[in-house]
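Got some structures for you, see below.
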Structure P
Amino acid sequence: MQNRDEVRYPSTQTGRLFFGVCSLVPLTKLHAMSADLAQLVTSIAQRARAASLVLATTPTAVKNAALLKLADLLPASAATLMEANQLDLAEAKANGLSAAQIDRLTLNQARLEQLAESVRQVAALPDPVGELLDETTRPNGLQIRRVRVPIGVIGIIYEARPNVTIDCAILCLKSGNASILRGGKEIFHTNTAFAALVQQALAAAGLPADAVQLIPTTDRAALNTLLKLDQYIHCLIPRGGESLIRFVTGNSTIPVIKHYQGVCFVYVDRATDFTMAEKIIVNAKCQRPGVCNAAEQLLIHREVAEAFLPIAAKALIAAKNVQLRCDPASAAILQKHGLPYVAATEADYKAEFLDYIMAVRVVDSLETAIATINRDSSGHSESIVSTDPEAARRFQAGCDSSAVFWNASTRFNDGFEFGLGAEIGISTDRLHARGPMGLRELCSYKWLVTGTGQIRG
């Protein structure tokens, strides 16, 4: 197994560098190791590019055969996958990760079955490659068609959640793209086991195993090399914390589709159904708090705050003992009813907690709610709970986010829930994809021009 420790805290003392956490490595040896890593990553990218040219013309039936083989392998290989996952979980617990973070890392039989079903759903989806987007015949007789084609080689850089390895691999495969996967150290063993299964499925279908490759180290030097290989890699998609995404964006020579934080809002309008609002808020916050579409922020219209906030607070506390970080107006209401709260800081109003914590504010109007969201959210997912269609229309039109819900939980901003089978991420960019990135979002297009001997005068 490759050394998985990242280079940290460089020091030139006595001509040596600290490598990893505790070992001292001579500069000459470190340089040699860096060169070896660079060669390894470059070779991976070269092989991926060669595989992408094969995938671009691979028939749909062959791609589906590989996917269905993988769907069978996932539950059948449960023992091997669980063993690898236990290694990661043991390290996570030893490193003091939170319960929500450990939940993101955990595999179980139910999640494996869900993954297998996701693979089957992607196999059943229409193949986007070759789809005719438009066509025209020019006055000179030239027939011009625009068709959907794979992007080519896609690099995905991500942190936790083992399902990302499978989701990325299958979506890239179905859309005719080769993929290079670089997961985080927290889930390294699980990712390695998953990648081996994917390559087994590719080989069974007669496809090049190099179509899906995992970078076999989490050494930062490998990532630094990957970010510069624009001659082989056509697109990067980072998934994880804001620091990771900003690092990739700031250091890459390859186009990057960004997925920043999931600072998601639920707004309870003055015209609302209290029972519905309570259920939506509890689901959006508590169903799975450690994911990007979980609600982190709650806004309540002042006209209903006195009556509704105690209901919502009691429900959140009863569900998962959610800590409420309140502005002065919401704090005064909870204090009056003897309910626990913490005084919010300014940082809390833009925070992605990824835990059983929620910031609460009282707002004076729908317009104030929209302005607050556009200022403080990450542009991911927002929801309004309202019985007023006009208020909902204005909210959905005014919120500048990738998905805006009316009377539904933010947890539905998900490729599987949108009928995409799976997604490679939730893009908060505007070019070229936004929201859940499914098969079509992993494609570009090209022009096919047919003539009868025309020349340009």
Structure Q
Amino acid sequence: MKVEDIIKATNGRLLVGDPQEDCENFCTDTRKIQKGDIYVGLKGEKFNGNEYYKEALEKGAKVAVISGVEVTKEDLEQYKDKTIIEVKDSLEAFGDIAAYKRDLYDIPVVQITGSVGKTSTRDIIANVVRTQYKTLQTEGNQNNAIGLPTTLLKLKDHEAVVVESGMNHLGEIRYLGKIAKPTVAVITNIGTAHIGFLGSRENILKAKLEILENLKPDGYIVINNDNDMLNKWAKEDTKYKKYTFGIDEKSDVMAYNIKVNENYSTYNVKIDNKEYSVKVPVSGVHFVYNSLCAIAVGNLLNIAPENIIKGIETFTLTKNRMEIDKIKDNVTVINDAYNASYDSMKAAIEYLKGIPGDRKIAVLGDMFELGEFSEEIHRKVGIEVFTHKIDVLLTVGNESKYIAEEVKYLGMPKENVVSFDTNEEAINYLNKTLRKNDVVLLKAANGMHFLKIFEGINN
């Protein structure tokens, strides 16, 4: 890619510099600038990166893509040996550049969205795909209008791409799909995450299905056939090619003989009419679903069954997602505090119930972005806690008190239910009351900072 390509992609204006300058490495953070980088100034809530383009050039960037800042004749003279491109909107331009680069590659692009399980599904799929293709994947939680272009702009000699896409509102998945242009679209499930913004599960489905608007003409949509919303949509839709996975509903990829153990799960599956045994190195039925999704994608990309199985059995979770740790007195801590929705809460509680130990303690915090549905959904979590006969419930935050109220209403002994306003209170209580061989689940929205609780009891 050259400067002239950036100008073409963004409809930008060259203020100074060489249109034939090669553009390889992109950066949006002046603190991370390396010599020869292309700096794109982005405007955030707390700062305007466009205003720091001079700093980026001084640190070694050879190109700056900026919007909304004055560039004087003196500036142009000072940086005459650099390249400055002016665009209408630098964030939009960042996406346009990434879309342009993606179009240069005729390779499989797997784009993943869903209400829950996106990141772990992404990790499993990427591990499967890289058994046969040099694979570029989303790192960490870079699944938005900045993160997805950041990933795609790293394309070099890759043979496949696996990207994750998140959203809060209608239109976001459409925008990200316009950049990624997937050959395989994946929807893990339709739950209640972000229902406060979207108002209903029907609208959540509508938002997730935006991924199809930029699906390549010969592309497939991979869906969880056991999800009620996706199952209903699949039966009604006649436009798109579908590839399904599931456990309960008849699907293209199905698991049977499922066994969930403390640290792993096993099941059988048929690939090309041949039976295989699969070992998922993380426990829980939801990870069985994630691995089935990876098998489906692997099949569509013509990956050898043996490689698919190898990719599943060797994958590792992104940090702070269902991490299992042993602390003092043989206490087991399930640290799943990265994010939370009703569906992921339910899965985590089911997992807690299955872990061997004397007492099962659920430490649950607030779920965010639920709007007017917040009380209802938190109470539904309380039903899960009671149904799975969790021994002790601790809640932190205002909204999670509804979880506590619900379990007490259903009949859980009141002395086993305690609510706190702060993490520090929960830490103090746990340090005083934890017993040998207890099993503790930590689960809340990332903004509740439950990692502090883990650190507070693990000292």
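Here is how the numbers come out for the structure above:
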read-out	value
Among P, Q, which structure scores highest (criterion: percent of Cα pairs over 16 Å apart, for residues 87-126 alone)	Q
Which of P, Q yields 0.85 [FRET efficiency 1/(1 + (r/R0)^6) of positions 303 and 375 (r between Cβ atoms, R0 = 30 Å, to 0.05), calculated]	P
Structures P, Q, by relative contact order in percent (Cα under 8 Å, 6 or more apart): label with the highest value	P
Among P, Q, structure where distance in nm of label points 7 Å out along Cα→Cβ at positions 111 and 415 as derived comes to 5.7	Q
Test item: helix-only ellipticity at 222 nm (-39500 (n - 2.57) for each DSSP H run of 4 or more, over all residues; to 500) calculated as -13500, pick one of P, Q	P
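Where a number appears in this text, it was derived from the coordinates with a stated rule and is not lab data. Bear in mind the structure is a predicted one, so any value in this text is a computation, not a measurement. Cβ atoms are built from the backbone, for glycine too; each structure is taken alone.
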